[in-house]
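The data blocks that follow each hold one structure.
Just so it is clear, none of the values below were taken in a lab; they were calculated from the coordinates. Remember, predicted model here, so these are calculated numbers, not experimental data.
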Structure I
Amino acid sequence: MKRRILSIVSIALVLVGSLVGCSQTSGKSAGDAATATAGAASQEDVIWASGKLLPARWAEISPAASGTVRRVLVAEGERVETGKLLVELDNDILQSQVQVAAAAVTEAEASRDRLLAGATPAELAAAKADVAAAQAAVAQAQAALQQAREAVAAATAQVAIAQAQYDQLASLPTAAERIAAQRQVDQAQAAVRHAQSAYDMVRGDPHIGARPEALALEQATLALQNAKAAYAVATQGATAEQLAVAQAQINAAATQVQISRAQIPAAEAGVQAAQAGLARGQATLDRVQAGATAEDRAVAAARVKSAQAAQTAAQAQLKQTQVSAPFAGQIGAIFVRPGETALPGQAALILGDTNRMRVETTDLRETDVARLRIGMPAEVTFDALPGRTFQGKIARIAPMSTVEKGSTNYTAVVEVAAPAAGSGDVIDPSLRWGMTAFVNIRVDK
């Protein structure tokens, strides 16, 4: 530590009638950095301290996750803007997850927008067409049910007809039919007897075959034979084969009744299904015509927010593998190379805002710190820049001391502006991060 306090000594020289100024120079603080002039009317002290030149803002930056370094995108000394990607770890899976999440957001937003926009003419036409098709399906199902019911009625009627035919066949012959048939036989026999009597009267005629009596007898005989045959048929009744055929017709008709009745439940179910489809189609048409409900809009908005939250989470996971510039500045040092393993909390690089530089003192004694105030001007010199003086002012004084080698020191922060011979507010490019600096501050006694 180098410090010189220049004091004004005047009392001893009053006797000789003149005021002598004494000056001292710091041996290692850039030579003639400060000179104190003594006078009776002006008494000042100069406090000296050394320190390091640092950016007003700087940080050691590390990734939030461990991994293998894929790329280092900057070089030492390069200036970067806020958000610039500096180092990236292997993160193919996380990048794909971000892409999937982004696609989900796009899909959710598109669904929401489509819902809020309402039905298109094509969608409205399609909904109306679905209702018309459902109505046609209902009509068709009802027709099928009616046809099944008519089939049951027809089969039932056929059973009645077959049963009547069987009953009629089984009841033959009736007493009246027998009497009528017998009467026909009796009449035919009487006719034969009458014709025979007439024939016998002319039997001796050599031309008997040509006489009408012969023809009448022949005709009466044939009529008697027919009456006897009819009598036999009328009195015989149905055979077993005929009754079996009639019973089979009854059974077939009854079977058809059962088959037709079995089709009715399916037909009724078809009607119910068609009616349900019509109700759904009508509900869809009503919903399309009415537009989105408040509940629909809320659900769509919730889906968008959920997709956005998933995207944010995926992006956050990805950012843990990326080291970006938290502020604009200059890369001071890089500590990793591609292929190496980076760890959280282990600095990958150092970034500093070198557009604003300041000196942090390292040896300001506690005997001097009480005399300093925020805003006091200061002169700064550097070993690396002999003969040049830079202006500054005290920006901050540490509230707590540090102890080094038994000496209690405080840190004062001095913001460095332009050179004394200056060029506006631009920091001199010759000032570099980490330079050893010397500060002198003039304070009143």
Structure II
Amino acid sequence: MPVDRNPDSCVSRHGELGVAVRPGDARTLASATRVLNDRATRPGIVRLLPFLGPAFVAAVAYIDPGNFATNIQAGSEFGYLLLWVILASNLMAMLIQGLSAKLGIATGKNLAELCREHFPRPVTYVMWVLMEGVAMATDLAEFLGAALGFNLLFHLPLFWGAILTGLFTFAILALERYGFRPLEAVISSMVGVIALAYLVETILDKPDWASIARHAVVPSFAGPESVLLAAGILGATVMPHVIFLHSSLTQGRIVVREADLQRRLFRFETIDVVIAMGIAGLVNGAMLVMAASTFHREGLTYVATIEEAHQTLAPLLGPASSRVFAISLLASGLSSSTVGTMAGQVIMQGFLHWHIPPWIRRLVTMAPSFIVILAGLDPTRTLVLSQVVLSFGLPFAIIPLILITRRKDLMGPLVNHPGTTFLAGVVAALIIALNLYLLYRTFAGV
């Protein structure tokens, strides 16, 4: 099919709805139009820039404070043993987020909206309740993590750290009024801060690279606790709520109608996914490597909290290391808390067609975190358990995604290849099997 050379073939959904397109967004859309229509003459890396962003917003959820908690516990207790879980989870994340991005491009709708349209209404309501629970568990992890970051950096009580987290989240969300580009830029910058922080940590750690290479590709466990932590890593890496969010981020960002242009747009968004999720995977791996190289190697196999990790880093690697750790935790908490609020809004609007202002949703989702803080519960243990909850919620996001993206009548030229559907089914089966094992352990008392 010949490529449509009409520049109007690439537009923003905002433009279609008669909503003013912000200048920064308009420049991005114009650049995307030139690239998709083969009119761009700039170097390849520059050609990618208009398409980068959605996956970086989604990737924040893959390096949230819940990852800090699970990776630190896994690394300190089992060394490099569970590094392969991070690699496998990251490959799963690339596949699933790629399908989510494709769904938004192909249909112009997000996953929650399509579930409402094509599933029985009782099923839709059950899914909404489950996904709201997942979103609350996610928000708990992110909010507590940011509050801990303020506490570790500035010695503020957790309560006041939580207040500051709420205020900063409101400020970041307010950027949405200026279009999608400013928000993408701020969140991507925070991803960069986290990645840079863990590059520094890895250099200071001086890890055993041979052991890292072996455990990154050789699957193994060391008892039931390692399986529980593996489930936590999986839940913290492949995030149910962000599967819904990613389809929303691509559904109206750049809209193309021609089949060839849709395929070309999806190729660029696939690169966005691979880069963003690749960075998130490296950061997760660096977290576990830091804990294994610093704590496990020194015989500190029970560094069970983020606070202990921060305090222990200073005497082992120097005060700069503990400050870098706290900065990365704060950036992670603030950015992922913002993304969690965005995802919750998408879930509610898609399943129920309800719209509430983000600031009201932010206030409501703060409540569990303040309860944990005021009740004096262990923040890190709460973070780990919240990630296990996410792992149980994954099938209810992945299975609908697979069912919809395999439908030619909905996806058109971007319908799944049978091999893609098979791989995604294998991923869903592995997650369900792991969760069934955890249920057996819980109720059988083994």
Structure III
Amino acid sequence: MFLSVFDMFKVGVGPSSSHTMGPMVAAARFLDRMRASPFAFAGLRASLHGSLAFTGVGHATDRATILGLAGFTPDNYDAEAAETALAEIRTAGTVHPENLPALRFDPARDLIFDYDRPLPGHANGMILMATDAQGDVILQETYYSVGGGFILTERELAEGRDTNDGPPVPWPFETAARMLEMARESGKSIARMKRENEIARGCATSLSSGTARIWEVMNACIERGLNATGTLPGGLKIRRRAGEIYRMLLAERGTNLAAPHMINDWISVYAMAVNEENAAGGQVVTAPTNGAAGVLPAVLRYYLEHVPGAAPSQVEDFLLTAAAIGGLIKYNASISGAEAGCQAEVGSASAMAAAGLCAVMGGTPEQVENAAEIALEHHLGMTCDPVKGLVQVPCIERNALGAIKAVSAASLALRGDGTHFVPLDACIETMRQTGRDMNERYKETSLGGLAVNVPNC
């Protein structure tokens, strides 16, 4: 099993990796199919199903689909150009993707939210269609957005995507138990094994520059969030709080007001800054998803700024260790809130961050695995119930608490020798089973939980 660090951490746009980035990526793939087809196309249609329909407006799925069909992609997203394009598309009823003719696409008519017909493969399903001059569908594909910006066609999902395409990797662990066995046999750290796997599929230079870029974007997102003010879009009138809290913390630093427990506020404010940016549609990094994008950057920023002896040179080891744990969770369970609730998003992010922190603070592979297990175990059963379908309540604060749990989990693991009662593999399997059994109302549909028990407008 191989999932690259660049699969787990993808630069993209908020507010949701599965509901915003995923549909945009799916649209790009569909346009490529059209470009390779001999048919003469004249128009486009799209239908959103399951969670993509129920929370699609709040998660900007409609905007993402429209822009994706117009040729926009998450990694080069230009917010100003996107707003101009949206206005033109809604007025003219056409899109102009590169290397294709002008295509009829009126969002009011051709983008359907199908609430009554969930698709069988996954909660996040969408169908993209291309039509001829008479309006008949001549090319169609079903896509599933399976979390973290990952997209599978109906056929790929049924067959099971092969994550081992490419040269063999030296440390192909598919479980935490096998990962620890390999670490013991080789004497290598988890980060070292992950690094050698990455280099087997790429090169050391691109790995180094790529991980540096990931942290650069993460940290820039924190900075924007710490310096932003105003109200988040969507109608809930949620006020940005990260900047105000940050200024308070700066003013209190070094005074007798700075109680020891305030370190939790520093951790929280970094996470909130990211998720406020995400909710506003800003540039974020999936970690492993947009909805959970604040946890890992907050813990890494905490390490760099608040832990004595922290070294920027350890950032790559942090990210590689976290990606190894995230890959195990995705491969054996899920990182999708629509599939398994928020335990799969913030829970996975907390486990990844705990593992990364434990590693750079000198933890053994056994302690790293223990840290990930502690963090994940104490998110089991967490539902995904965003109010009004927006990635704001409870998501922003939930990231803050996920980051605090990650730091606590790493600290507890470092106090032991790595032996513990519940293996990480058992915890991941429990999360998978819990997600399978969880009522659909609590899996990113906004049909249960806080979403129906607090005023949302």
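Could you tell me which structure in I, II, III was used to calculate percent of Cα pairs over 18 Å apart, for residues 338-401 alone as 52? It would help to have the intermediate numbers written out before the result.
Working: I: 58; II: 52; III: 39.
So the calculation was done on II.
Which one of I, II, III has relative contact order in percent (Cα under 8 Å, 6 or more apart), as calculated from the coordinates, equal to 18? Don't skip to the end; give the middle numbers.
Numbers: I: 32; II: 35; III: 18.
Among I, II, III, the structure yielding 18 for relative contact order in percent (Cα under 8 Å, 6 or more apart) is III.
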